[in-house]
Structure formats: structure tokens, C-alpha cells
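Just so it is clear, none of the values below were taken in a lab; they were calculated from the coordinates. None of these values were measured; they are calculated from a predicted model. Cβ atoms are built from the backbone, for glycine too; each structure is taken alone.
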Structure 1
Amino acid sequence: MTTAETTSQVQQWTNLAQQLRVDSIRSTTAAGSGHPTSSMSAADLMSVLMLSHLHYDYDDPKNPANDHFILSKGHAAPLLYSMFKAAGAIEDEELLTLRKFGSRLAGHPTPEIPWVDVATGSLGQGLPVSVGIAAVGKYLDKLPYKVWVLLGDSEMAEGSNYEAFHLAEHYKLNNLIAIIDCNRLGQRGETELGWNTEAYAARARGFGWNAIVIDGHNYEEIDQAYRQAAETTDRPTVIVAKTIKGKGVSFLADKEGWHGKPLNQEQAEQAINELNPAARSMVYPVQKPNPAKPAPLGEKKPLELPRYELNSSEATRKAYGDALVALGAANPEVVVMDGEVSNSTYANEFAKAYPDRYFEQYIAEQQMVAFAVGTQVRGKIPFASSFAAFLSRAYDFIRMGAVSQANIRLSGSHAGVSIGEDGPSQMALEDLAMMRAVWNSTVLYPCDANQAAKLVAEMADHGGICYIRTTREKTPVIYGPDETFPVGGSKILRQSDKDDAAVVAAGITLHEALQAYDQLKSEGINIRVIDAYSVKPIDDETLLAAAAEAGGKIITVEDHWPEGGLGEAVLEAFAQASVPMPQVIKMAVESMPSSGKPAQLLEAAGISAHDIVQAVKTLVRGVK
């Protein structure tokens with residue numbers, strides 16, 4: 001490039017960067033809220049990226065060859081939206097609707113906007129999700145796209161970023177480039193490391209990354225760093241850019257107290273005059289990617305789920321693994337990940353059958369869920385599994401997955417006191433409540449192997465956040481392999497014309513309820529036994545009918561804390577219906593469990609067949 005060409009290029013970078021700063025100020029001032037200074041620090045970084053390195057067709061956001069840009073520091077949304085305007089994707093009129101009711105330009109980006117892959121704003125999310133997107137590009141789609149991630153320096157305190165560092169290096173994701181906007185100032189003052197850019201770089205190098213330290217306002221350094229990152233073939237790259245918060249405006253630059261504060265109209269006019277952009281609303285061409293298609297998929301085959309014989313015994317966690325193998329054969333878009341417990345969740349069955357579509361996440365549950373979200377960005381059908389108790393570590397990622405309207409499937413095994421000797425640290429007793437609270441989620445809890453296999457197949461075709469709770473112990477197979485289990489349904493396993501009460505159970509306690517039925521029947525008490533395998537959505541119609549036909553007496557029994565689980569799902573069904581509230585007894589785990597045999601722990605928790613019998617007698621006859 002000649003000196004004249006270099007001068008011209010620098011001037012173009014400068015003009016775009018100043019426009020991005022001006023528009024970040026204008027949009028936040030119009031909104032009366034937002035983060036202009038956090039946007040201004042990264043404007044030079046984004047200008048060089050847009051004009052010289054990003055390959056993206058804004059007219060075709062689903063183009064498989066497009067690069068991906070993830071704004072991990074989601075509060076800098078004004079910068080992102082200003083980039084959209086500069087690319088000609090949105091008009092100035094829409095830019096000024098930032099944060100207003102009814103606008104798609106929310107305070108933090110969401111995929112309601114077609115050029116946004118995932119929702120960000122909860123810090124520490126963007127890089128872990130990007131690992132999943134990059135892995136699909138390198139190993140499955142085999143496409144040349146790059147994944148660019150802009151992070152804030154404050155969010156580098158989030159442990160999830162270091163889970164991403166370790167996994168990205170493990171999978172040698174040379175198509176992943178992280179950019180740390182090291183502007184020194186956080187919400188309440190200086191960040192932990194300030195401008196110690198070498199400390200950030202040393203951490204990244206410790207994880208095996210290629211790390212480059214630059215002046216984030218020197219266009220030639222930025223350009224060279226991006227080129228070096230794109231040419232690195234054996235590892236991911238992090239670019240640590242020293243920047244100035246509020247760059248370009250004298251009363252904002254490197255000044256505390258401006259985080260998350262918009263300028264008033266007078267201040268905005270002064271700031272814009274200082275920035276003195278050559279143009280206010282220029283449209284800048286972004287390079288489109290070269291045409292490319294994902295690697296061909298394998299052949300889709302008819303689904304042949306595993307079949308388990310009636311009256312045999314098998315663990316639902318084993319059926320989960322067997323069903324994954326069947327799904328893998330039927331649909332080459334299915335991918336699986338696990339948190340280093342695949343020999344217990346039985347995801348290892350898929351790993352053995354389809355190793356190219358299995359991604360070990362090791363003991364990094366946040367990264368595992370984020371990886372699943374990243375794979376579905378590229379159209380895959382992800383299943384991620386761990387012990388149910390450990391998914392609580394990843395709850396923010398599950399919650400943000402819902403904000404992203406992501407389609408992911410989660411399996412939590414070893415739930416409840418019935419796991420036995422491992423003790424309370426391993427016993428998920430809050431997972432049903434946790435997953436029920438997620439927006440638009442589906443929560444399933446099978447009681448036998450055939451039911452589990454069918455529900456796993458249902459999950460593959462179901463949108464949103466889907467969760468299946470599986471059991472460690474083998475349980476009797478009570479359903480034939482041709483039985484169907486639609487999401488939102490239930491099964492009535494025992495009933496009569498004169499039921500005295502109805503018992504609603506799922507999973508392990510369903511078998512306790514069936515034992516209780518036999519004992520009660522021998523004593524002249526008839527109960528209706530309902531298998532509420534779909535905890536959310538729950539089968540309201542069957543519950544309402546049971547209350548009307550079983551004397552208005554309902555007992556729920558679950559291997560879970562009393563708060564937020566099956567019992568409260570049942571109560572909610574009645575609360576939302578215009579019918580009299582039945583008498584309801586909630587049986588659940590009330591005290592902290594210990595180690596022991598499963599049968600001992602069910603008895604100690606008060607949710608065994610014996611306890612159900614006593615609860616029914618109390619409700620029906622007043623006998624204690």
C-alpha cells in the first residue's frame with residue numbers, strides 16, 4: 001500500500017470511528033439512558049474491523065459464510081447499533097429509537113435484530129458462546145468464517161471467560177479472535193487491572209492463546225493485530241487493546257463517574273462539536289464473504305428409538321444415552337456435549353457412535369451451556385448433559401439462552417435423594433424449580449426407559465429451553481415401547497369409577513405411588529395415579545378432571561424440595577382455573593438429606609410408598 005493509500009485508509013477509519021462515537025452519543029441522549037462512553041472507547045477498534053476485516057452480508061444475515069461478531073460487552077449496544085447504521089442496515093430514524101418501548105434496539109442486544117446472534121448484557125457470556133460458534137465452523141460446517149468477540153476489561157473478572165479460554169485452546173479454535181477493550185474504568189471506578197494490558201495478555205498466554213497487546217486508538221496497530229490474528233493457524237487469538245473511555249471528548253475522556261450516563265442535549269452538542277466528524281450519516285461498504293457452503297451432512301435416516309421390554313428394569317439416564325445414539329443416526333444436525341460425566345449421564349454412548357459430533361466440555365458447566373447456545377446459532381440441535389445439581393452453576397447462561405430465544409436441550413441426571421450414597425452435594429433438589437422459572441421452558445421427568453427415550457425424541461423437535469430430569473437408579477419399565485408421550489401430556493395409570501383421591505407423581509416417586517395404590521386398594525381405598533411426566537407445561541385438563549372425580553382431594557409427591565417443583569406446578573394449574581381449589585397435600589423433601597441407600601433416603605424424606613399410604617388415609621379418612 002502506498003503512502004497516499006495508507007493516508008486515505010487511515011482517514012476513512014477515522015471518519016467511521018468518529019461517526020460511531022457521534023451516533024453513540026446521539027442515540028443515548030435521545031434515549032435519556034445508556035452507555036455512550038463505553039461505546040466510544042471501542043469505536044476505533046470497530047471501525048478497522050468493519051472496513052477492513054469483517055466479512056458480512058447485511059442483506060443476508062443467514063449466509064453461512066458470514067463472519068460472526070459478538071458484542072460480549074452488551075452495554076455498548078449503542079456502538080453496535082451505530083455500526084448497523086454505518087453499514088446501511090438501519091436508518092438514522094431507527095437508531096434514535098434506542099431503548100424506547102416497542103423498538104427492537106433494546107438497551108442490550110437481542111436476536112430480535114437479524115444481525116445479532118445471541119443476547120448479551122450479562123457479562124462473561126459472549127466469549128463462551130463464541131467458542132461454540134467457532135467450533136461448528138471449524139469442525140462441522142468446515143467454513144472459513146471468523147468469530148470476532150468484543151469484551152470489556154471489567155468482565156474479564158468473570159470465571160466463565162476462563163472456562164472459554166481453556167476450551168477454545170483445547171479445540172485449537174484459530175478462527176476465534178477476542179478483543180478486550182481495556183479502557184480502565186468500570187461502573188464504580190478503576191477496574192481490577194487498570195491499564196495493565198500485559199497482565200491480561202499473560203493470563204491468555206497461560207491458557208495457550210496467541211496474545212497481542214496494542215494501542216486501541218492506533219489504526220495501524222489495530223489493523224496489523226487483526227491481520228496477525230487471521231493468519232494464526234494453531235490457536236485462538238486475544239487482542240488486548242489499551243483504550244480511553246469517552247475517547248475524543250475532553251470532558252468525558254478517562255473521567256470517572258460517566259459509566260452508564262447519557263449526555264444532556266447541551267453536553268451532547270459540545271461533545272459532537274469536539275469530535276468534528278467529516279460526515280454524520282455516511283454508509284460504509286462492508287466486505288461480503290466469498291460464497292461458501294457448509295460441509296455436506298450425512299444421510300438422514302428414519303428414527304429408530306431403543307425399545308425396552310415391559311417389566312424389565314433400566315435407568316432413565318441410560319435411556320437418554322441410547323436415545324441420543326438413535327437421534328444421531330436419524331439426524332446429522334444433532335450434536336452432544338457433556339461436563340466430564342458422560343459415563344454417568346450416558347452421553348458417552350453418542351460420543352462412541354459419533355465422535356465428530358461430540359464435544360467434551362470438561363467440568364465447565366457455564367461453558368457447556370454456552371457452547372450449546374453457540375451451536376444452535378449455526379442451526380445444530382444441541383443436547384448438553386451433566387448431573388442436575390451442577391447445572392445450577394450455569395443458570396445465568398440458561399436464563400440468557402431464553403433471552404436469546406435459543407433452542408437447546410439439557411439433561412440433568414442424578415436428581416433427588418434417590419441417588420443414594422453420594423449425599424446431598426450431588427442431589428439436585430431444586431432443579432425443577434430452577435428450570436420451570438425459565439421463560440418458555442419445557443421441563444420433563446420420565447419414570448421409565450421407554451418414556452425417557454420418547455421424550456428425548458420430543459425434545460429434538462421442540463423449541464426453547466428443554467430440560468429432562470433423569471434418574472440414577474434402575475426403575476421398572478411400565479410402558480410399552482410404542483406408547484406416545486406428547487409434551488404437555490400425562491398418563492393416568494390407575495383409576496376407578498369411585499376414586500377417593502388422586503396422587504400426582506413423576507419419575508422415581510411414580511413407582512412409589514404405584515406401590516401405594518396396591519396397598520390402599522387392599523384396604524378398600526381407591527386412588528387415581530397420574531404420571532405427570534410433563535412438569536411444564538403440565539396437563540391441566542387431566543388434573544382438573546381428577547379433582548372433580550376424586551373427591552376434590554389431590555396428593556403430589558416428588559423427590560425435590562417443596563418449593564417450585566411438581567407440587568407447585570399442580571397448584572398453579574388449579575389457581576389459574578376457574579374452579580374451586582381442591583384439598584392438596586404436597587409431599588416433598590423437607591429436611592437436608594444424608595448418605596444412605598435410595599430406599600432408606602426416600603423413607604427418611606417422607607416420600608416413600610409407605611408415606612403416600614399414610615397421607616392418603618389422612619386425607620380420605622382423617623386417620624394418622
Structure 2
Amino acid sequence: MDAFWIVVGSGVLALAYAFFAYGKVKRFKVENERVNELSEIIHGGAMAFLSREYRWLFPFALLVGALLWFTIGMGTSISFLVGALFSAVAGYIGMTVATRSNGKTSFAATLGMNEALGIAFRGGSVMGMSVVGLGVLGIMICYALFKDPNIVTGFGFGASSIALFARVGGGIYTKAADVGADLVGKVEAGIPEDDPRNPAVIADNVGDNVGDIAGMGADLFESYVNSIIAAMAIGLTIFGDRGVFYPLLLSALGIASAIIGTMFVRVKEGGNAQVALRVGTFVTGGVMIFGSYFITKSVFGDLTLFWSVLSGVAVGVLIGYVTEIYTSGDYDAVKQIAKSSETGAATVILSGIAVGMKSTVIPVILICVATLVGFKFGGLFGIACAAVGMLSITGMTLSVDAYGPIADNAGGIAEMSHLPHEVREITDKLDAVGNTTAAMGKGLAIGSAALTALALFAAYAHAVNLDAIDLKDPYVMVGLFVGGMLPFLFSALTIQAVGRAAQSMIDEVRRQFREIPGIMEGTGRPEYERCVDISTGSALKEMVFPGLLAVITPILVGYILGPAALGGLLGGAIVTGVMMAIFMSNSGGAWDNAKKFIEEGNFGGKGTSNHAAAVVGDTVGDPFKDTAGPSLNILIKLMTVVALVLAPLFI
């Protein structure tokens with residue numbers, strides 16, 4: 001009972017911290033009417049999208065919940081609905097606070113770098129702490145009701161379902177707006193990215209929040225809870241109650257570590273915000289490692305499982321650092337892509353593809369190391385604990401990640417509000433750091449997805465008594481090939497969806513430039529609302545089929561070909577899905593920062609043919625890094641958790 005209340009208390013503490021951080025953001029006053037107006041417009045567009053998306057998802061959640069009630073049981077059904085609800089609430093909280101923080105960050109930049117960083121990071125920390133607090137409390141509510149981790153898997157299923165639609169829908173929205181704003185506004189019209197004359201500028205700023213706040217928050221929420229639930233399910237069979245509460249106590253420690261880490265995010269005027277955020281992350285990881293030593297010793301009487309947890313924490317931080325090397329303008333990979341712009345858009349694209357492919361090597365090796373260390377010191381439970389260790393610092397890593405779109409919006413608002421040039425210089429620095437932190441967040445999400453999927457797969461194998469994957473079995477081979485193909489099909493569907501939505505956006509932006517008098521002179525007002533509506537409608541329509549594909553495919557394979565073939569399907573999807581996710585996310589991040597590197601004055605700067613070539617590369621990378629790549633994380637976890645929840649039907 002002591003462990004139960006410690007975990008519950010940590011969840012309450014996380015939400016209390018989020019409330020405290022929001023209070024500090026809310027109390028900051030913006031004394032600029034135009035900044036407040038723009039922030040309110042972006043807030044309205046983001047919340048309108050979220051409201052429409054949730055109205056689409058509500059009937060889906062009720063239908064799946066009803067089917068689970070009649071096929072699996074009441075407990076799994078209720079857990080599913082609670083998981084879906086808590087995931088939606090986390091997204092709502094994060095979106096609300098982020099869109100209230102963007103204008104405040106712009107105005108804070110008039111006071112200096114540290115003030116602007118403080119507002120942006122506090123706004124992001126509300127998302128980070130809400131995710132871990134709601135995740136832990138949701139798991140504890142379901143466990144208190146049903147006393148069985150196998151029933152609590154329904155909570156993870158609900159979280160994964162909402163996450164996939166949120167990630168796919170948000171990714172389509174943001175990239176349709178981004179592509180329209182870039183190709184027509186920057187390349188054809190020759191105006192800055194956040195120029196108020198660009199009809200897609202508001203939709204673009206709304207999209208930053210829809211994709212990287214609601215989408216990334218839902219992604220890490222379901223990774224976080226599924227890693228804990230998988231470890232609980234496996235731990236119960238090996239260690240009984242100790243195995244159930246050990247991953248929960250690690251999560252409680254992670255919350256405390258993240259709160260301590262936030263206290264170290266400080267930067268002096270003229271300092272480096274990247275270093276400040278990195279220090280906060282390293283402090284969080286260090287406190288987590290230190291505390292897990294004593295928790296492991298207390299629960300099990302020895303340190304065997306500590307090494308599994310240590311491997312997960314260390315690999316999570318290292319994957320983030322490796323991602324930075326491949327996607328930050330401070331390193332050679334991005335500079336080489338920028339240099340390739342001297343010979344045109346084709347070489348920019350080729351360079352970016354090569355960087356993305358190379359970037360898979362070290363993260364995959366690190367994932368393999370965490371898997372082997374976890375297994376050596378704890379078997380399948382050790383792998384699950386490594387995943388919990390990697391995700392235990394989600395409160396901090398998601399706070400850093402959510403800071404990015406707030407800083408990006410702040411730059412846009414500064415541009416549209418015609419704030420002094422030195423303000424835009426500060427927001428540009430924060431935005432450049434935000435691009436890197438977003439890429440690092442995606443790297444951690446991919447690494448954690450791999451370990452979480454492996455942990456869920458282990459729980460599935462235990463549930464259906466699957467001791468080994470027999471490659472001599474033709475059904476298994478069929479499952480393996482179908483699973484390996486799915487990430488490619490899923491990526492194609494999401495990228496095509498972005499292309500169709502972007503075409504509608506491009507046509508609309510061109511129409512407005514052509515038909516509305518005075519736009520380029522600044523005397524005519526663009527129809528921003530029309531662009532927001534196009535992105536919203538396209539995203540909601542296009543997200544349905546890829547989302548259903550992830551749910552229906554494992555059910556069909558399990559029913560038709562059996563549990564062994566479904567095991568093959570999951571194995572194939574995990575391997576190719578992780579590779580594709582790393583490749584696309586890092587290619588897209590590298591293209592984006594190569595464009596920004598040129599915009600800083602390198603290789604000719606803005607308005608040159610080099611810049612135009614880099615914009616083309618960035619446009620190709622947009623659906624890679626913000627739609628298809630991140631969505632693959634959820635695809636492999638959702639298919640695995642569907643298999644685990646429905647395992648009784650396949651036996």
C-alpha cells in the first residue's frame with residue numbers, strides 16, 4: 001500500500017507542478033495589442049481543430065469500447081475508454097497552454113533571452129508534466145479497479161488509438177499549411193516565412209501546435225504508459241506484486257527527477273539556450289540513475305535490474321545526442337546538405353536522404369545494446385524495465401520538445417507584429433534550438449518505441465504461449481513479410497495525404513494572391529480562416545484510413561493465420577518501422593536546419609538559388625519528419641498492443 005500511494009502521490013505532484021508552471025505563464029502580462037490578437041487567433045484555430053478531431057474520435061472510441069466489452073470483458077473496455085480519455089485530456093491541456101504561451105514568449109523576448117526561454121520552457125513543461133501525471137494516475141485508477149495488469153493493457157490500447165489519429169491528423173494539418181506557406185509565399189512570392197501577407201501563415205502557426213504539441217504529446221503519452229503496463233504484466237508473472245510496482249516506482253522517481261531537472265534550465269543574456277536545455281536533461285537523467293539504484297536495492301535486495309534500467313536511461317539520452325549530431329546546424333551533416341544546394345535541389349534531396357539513412361546506424365546499435373543488457377540482467381522483464389528507464393524522464397524530454405513549437409510560434413508572432421529586429425533575433429535563436437530539440441524528441445520517441453514494442457511483444461508472446469518464431473513455418477514467414485511491408489504502405493498513405501492536402505492549400509494561397517487586391521502591398525487582408533479550414537478538413541478526412549489500417553491488420557492476421565503468424569507480423573513491422581522512422585525523421589530534421597543554416601547568411605543566404613534549393617529539400621522533409629516518420633512509432637506500438645489485448649481471441 002505504501003508503494004501504491006507513493007506512485008499516486010507522484011502523479012498528483014506532476015499535475016501540481018503543471019498547474020504551478022501554467023500559473024507563472026498566465027500571470028505574465030503582454031502589453032502589445034497586436035501580439036495578443038495574433039496569439040488569440042492561433043489559439044482559436046488550434047482549439048477548433050482539436051475539438052473537431054475529438055468529435056470524430058469520440059464515436060470510434062465508444063464503438064471499440066463496446067466491442068471490447070462483448071469480446072474481452074468489461075474491465076478491458078473500461079480501461080480502454082479511460083486511456084482514450086486521459087490521452088485526449090493531456091492533448092487538450094498541452095494545446096491550451098502552448099497557444100497561450102506563444103505570444104507571451106514573443107513579448108518576453110523584448111525583455112531578454114532568459115525571460116523568453118523561461119516562458120517558452122514553462123509552457124512546454126505543462127505538457128510534459130501533464131502527460132506523466134495523467135499517465136501514472138490513469139494506470140493506477142485502472143489497477144485499483146481491476147487488480148490485473150493484463151486488464152490494464154486496455155488503458156494502453158486506448159492511449160495508442162487516440163495517439164495514432166492525433167499524430168497522423170496533426171501531421172497532415174501542419175505539413176499542408178507549411179508546404180503551402182513555403183512554396184507559394186517564400187519561393188514564388190519571395191516574402192518571409194511568417195509574413196502577415198502570406199494567407200497560409202496562421203494555418204502554419206496553428207499547425208506547429210497541432211503536430212508537435214498534441215501529436216507528440218499523445219505519442220509519448222502512449223509510449224510512456226505502454227512501457228509501464230508491459231513491464232507490470234511481465235513482472236507479475238516473475239516477481240508477483242514486486243514486479244508490478246517496481247516499474248511504477250521508477251516512473252514516480254522519473255517525475256521527481258524531471259521536476260528537479262527543470263530547475264537547472266537557465267541561460268544568461270547572450271548565452272546558449274541549447275546548453276541550458278541539455279543541462280536540464282542531463283540532470284534529470286543523473287537523478288533518475290542515482291535514485292533507481294536505491295529503489296532497485298530496496299525492492300529486490302540486489303542491483304541486478306538496476307543495470308537494465310541504467311541501459312535504458314543512458315541509451316535514451318545518447319539517442320537524443322546522436323540525433324542532434326545528424327540534424328543540428330552546428331555539425332557537419334547539416335552543413336554538407338547546405339553546401340550541396342550550390343548544385344541545385346536534386347543534390348540537396350540526395351544529401352538529405354543519405355544523411356537519414358546513415359543516421360539509422362548508431363541508434364539501432366544503441367537499441368540493440370539496451371535490449372541485450374536488459375535481457376542479460378533481467379530477461380524479458382529486464383527489456384521492459386529498460387524501456388521504462390528510457391521513458392522515465394519523459395516529463396523533462398517532452399517539456400523540452402514542447403518548448404520548440406512555442407518558440408516557433410513566438411518568432412512568427414514577432415514577425416507579424418513588427419516587433420524590433422533584436423526581438424526576432426532572440427526568437428530565431430530559440431526557434432533554431434527548438435528545431436534541434438524537436439528532432440531529439442523524435443529520436444527518443446523512436447528509440448522508446450522500439451523498446452516498448454519489444455516489451456509489448458514479449459507480453460504478447462507470453463499471453464499466447466509463443467516460445468519462438470519458427471521461420472520454417474510458412475504462416476510465420478507470410479506474417480513477417482506483411483509486417484515488414486506495412487510501414488512502407490503506411491508511410492506512402494500519409495505522405496500522399498500531405499501531398500493532396502498541400503495541393504489544395506497551394507491552390508488557395510495562389511488564388512488569394514491573384515484575386516485579393518492589395519495583399520502584397522499590405523493593404524489587403526488575406527483570408528486566413530479559409531486556409532485554416534482547408535488544413536483542418538483535409539487532416540480529418542485523410543487520417544481515417546491509415547489509422548484503421550493499424551487496428552484492423554493485426555486482428556485479421558491473428559484470426560486468419562493464427563498467433564504465430566501474428567508474432568511474425570509484429571516482428572517484421574518493428575524492424576522496418578524503426579528503421580523507416582529514424583531515416584525519415586532525421587532526413588527531415590536535417591533538411592529543415594540546412595535551410596535555416598543558409599537563411600543565417602551561409603552559402604548566399606535568403607533569396608538566392610541556394611536558398612530556393614534548400615526550401616525544396618525542406619518541403620520534401622516536412623512530411624518525412626512531422627507526419628510519416630513520427631507516426632510509425634505509434635503504428636508499431638498500436639499493432640503490438642492490439643495483439644496483446646486481443647490475445648485471448650487468437651488462442
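Listing for the model above:
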read-out: Which entry (1, 2) yields the derived value 5.1 for distance in nm of label points 7 Å out along Cα→Cβ at positions 304 and 592; value: 1
read-out: At a computed 24.1 (Kirkwood radius over Cα pairs in Å), which of 1, 2; value: 2
read-out: Which of 1, 2 yields 0.00 [FRET efficiency 1/(1 + (r/R0)^6) of positions 184 and 256 (r between Cβ atoms, R0 = 25 Å, to 0.05), calculated]; value: 2
read-out: Which of 1, 2 yields 20, 16, 11 [semi-axes √(5λ) of the Cα gyration tensor in Å, for residues 40-103 alone, calculated]; value: 1
read-out: Among 1, 2, which structure scores highest (criterion: relative contact order in percent (Cα under 8 Å, 6 or more apart)); value: 2
read-out: Origin of the derived value -11000 (helix-only ellipticity at 222 nm (-39500 (n - 2.57) for each DSSP H run of 4 or more, over all residues; to 500); candidates 1, 2); value: 1
read-out: For distance in nm of label points 7 Å out along Cα→Cβ at positions 320 and 464 computed as 3.5, the structure of 1, 2 it came from; value: 2
read-out: FRET efficiency 1/(1 + (r/R0)^6) of positions 88 and 168 (r between Cβ atoms, R0 = 35 Å, to 0.05) from the coordinates reads 0.60; which among 1, 2; value: 1
